[in-house]
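Each in structure tokens, the structures are laid out below.
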Structure 1
Amino acid sequence: MHRHNATLLRRIGTLTLCLGLASCGPIEPPPPTDADGEPIPRPAPLDDWLRVVEVTPSHAIAVRPTIEVRFNAYLDPGTFNSYSALSLRSGGLTSGGRIDYRMTRKTLRLRPRSDLIEGLRYTLFASRDLRSVTGAPLFPDTPAPERFTDASLPGSPPLDRPEVRWSDIAPIVERSCNACHNDPGWRLPRLTPDALRQTRSTQVDAPLVMPFEPAQSYLMHKILPDYPLRRFTVQPPPYSDAPPLSLDEIERIEDWIAQGAR
């Protein structure tokens, strides 16, 4: 009798515990919404939000500034353009301008098309349409930094990239790439300007180099160590004897592509 009661109590206790878990378990929070109340897409289960890591300048800005916004991930080039990716606003005034994407540094740079008004406080806005290359949306509560204009500050340099020709890239390619690419046994594409511009990758449906578009050039996807969308390993492979490319060298290749890959 006592054994029967003990068994029954154990069963009741187990049932009570299960009911407690069912009734007190975590409740799925409602999806975040934008200013119009529309749901904001969430990142994929194993992905993170697209987040702003740093904004420079960090304090006052010149009346003709260049503002840099660095992100935690590479941007989908189809989700930003020169008019809406970044903008400065002060009251009813909105100032857009030229946008330059520094892919190697995961950075968007904004250069207003005209001088800002001295003494006004401007708020920097990033478009909610921005996405990472993996499709992650911009974090809903991304702060909008505020900066006062100060006419005593020197104007920022324009967005023009330093001139880079193939003659500047060739030594990098010779040192880190040609040991394999010049070996017939590997059957790899030759690394010349014409070959790179005219060849599509055999790994994905993308050009190795799309002139003026580094973010859409598979060569960049292959040489950036942490780029998430590519097949196989970074180039040059870590198991090879070739020295890896430095961040400055990768950025030089990016500049070469951005200027037409000539």
Structure 2
Amino acid sequence: MSFAQHLTHGYTHRSIDIDRKKTEDFIDRFFRFVFFLEVQRCTKLPDIETRLQQFKDEFTEILNSVSKDSAEADAEYFFSEFPKVYNTLEADARYMFENDPAAKNVEEIIFSYPGFFAIAVYRLAHELEKKKIPLIPRIWTEFAHSRTGIDIHPGAQIGSPFFIDHGTGIVIGETTVIGNYVRLYQGVTLGALSVAKELQHKKRHPTIKDNVVIYANATILGGETVIGDGSLIGGNVWITESVAADSVVFHKGQVTVKNKFPGQEPINFII
């Protein structure tokens, strides 16, 4: 078989015809519209209602690519559930503002914080994942991943409010369960101990209970690993076993500081 024949065979037997760019563009524009990020103000109720209907019609067309028999019902479900998701996202934004001294107001968070965008796209994708709608949830979250460096699988279960600060390099696996009032910093991995294919229907990723703070570059692995309520996980730790509630977990490192110029008063101490 020539390479051209291989491509012909691939296109002929592709199971889904979906426009990925259009699917990504939809979630990007919908996010900007519902969080008042469009440059031109839309202040008349009939105009708002018209725009929402246009988004609904557009989304129905996208759904037709993956679920022709239920596209209209799935679009109806998504838009009926959206107000509840929206309220949750507003709570997330307020929680970010309350816990970030660098934030001047909630509007700044919505306009500019990559963590908020990633969480918003995840929460919308999760609604589709619960309905077992194929492909679109993953396209959305991988689009957010490419934009923010934050990788959240749409199957993860994340409570509210939830705060991702800085965010770059965060990975949250498919079977992760996260409670309420949880804060994550950059580089955190909530992953699996094993990536064997036969484990795909098992819980492979950790459970993070309420009021937990996980600092930069911490790695927490395993489906049976539970981080108890109110715990503080320090930076750079590696955890594969459960941690009791109200624990403080930290990595004890040693940094040595010396004077690099010989003959001067020596500097030699350990941090």
Structure 3
Amino acid sequence: MPQVVMTYPNGKYKVLTMSYDDGKAADRRLVEIFNQYRIKGSFHINSGLLGKGDRIPAAEVANLYKGHEVSAHTVTHPTIARSPKEQLIEEVMKDRKALEQIVRYPVRGLSYPNGSYNNQIKEMLPYMGIEYARTVHSTGNFAIPDNFMEWQPTCHHNQNLLELAEEFIHLHKSQYLYMFYVWGHSYEFDLDQNWDKIEKFCRLTSDRDDIWYATNIQIVDYIHAFHRLQFSADSQFVYNPSAISVWLSVDGDIVEVEGGKQVDLTHIGIL
């Protein structure tokens, strides 16, 4: 029986993803930095607050965040663990609908407003089309979450960001998969006058051959695609029913299993 394990796309074993909330004006500068260094981010937006104060107007959203992910953050940013379930449903579904009309793709992620959630909310979200939800509880590590409805980031950008970046880029044991997940609010860089920190971070972590740069939902989709793979009982061959490719390490060789294809893992060829 071949030894088969999942890798990230193209055999990579590290992934970097960024997550920023509220859709305020400082996102313009942050997106520009991400684009310069080819870093991918997910931006969690309150549709009911668009254009108010210093928030990005609705007309700008699709173009500004192109190439990144627009995700839900509820319509009005309530503390949802204290809200009736009827309000929770309204806040999430109305936010999804409004954002989808702007960006013209399904909005399937969420970050918990005010970091507020409970078990009931985690159980309800999948019925509202939400496939992941980010908390504000940083782990300080690079682990893949067990539950995407309680996705705990590695760190806020003010929590040892550069030290963790140095640790991340020097990880070398490819028998493990690593995920570096950074969260925050772009306006905090204005308040703290430390835009140089995120620019240095992006410069340090960009364009590395062993890192996959992905949005939050791309990671979720990829891992779900791996779990949907249909292996023979002896792992001699595998069928991929998903639309996207999944990469495997088979006895140390990197194998791409294209969407809709079956691959013989003993001879590494298309059946």
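Every read-out reported here was derived from the displayed coordinates using simple, explicitly stated rules and does not represent laboratory data. Remember, it's a predicted structure, so these values are computed and weren't measured experimentally. Cβ atoms are built from the backbone, for glycine too; each structure is taken alone.
When helix-only ellipticity at 222 nm (-39500 (n - 2.57) for each DSSP H run of 4 or more, over all residues; to 500) is computed for each of 1, 2, 3, the one that comes out at -7000 is 1. Of structures 1, 2, 3, the largest value of Kirkwood radius over Cα pairs in Å belongs to 1. Calculating relative contact order in percent (Cα under 8 Å, 6 or more apart) for structures 1, 2, 3 picks out 3 as the one with the greatest value. Highest-scoring entry among 1, 2, 3, by mean count of other Cβ atoms within 10 Å over residues 67-74, is 3. In terms of mean count of other Cβ atoms within 10 Å over residues 43-50, the structure with the greatest value among 1, 2, 3 is 3.
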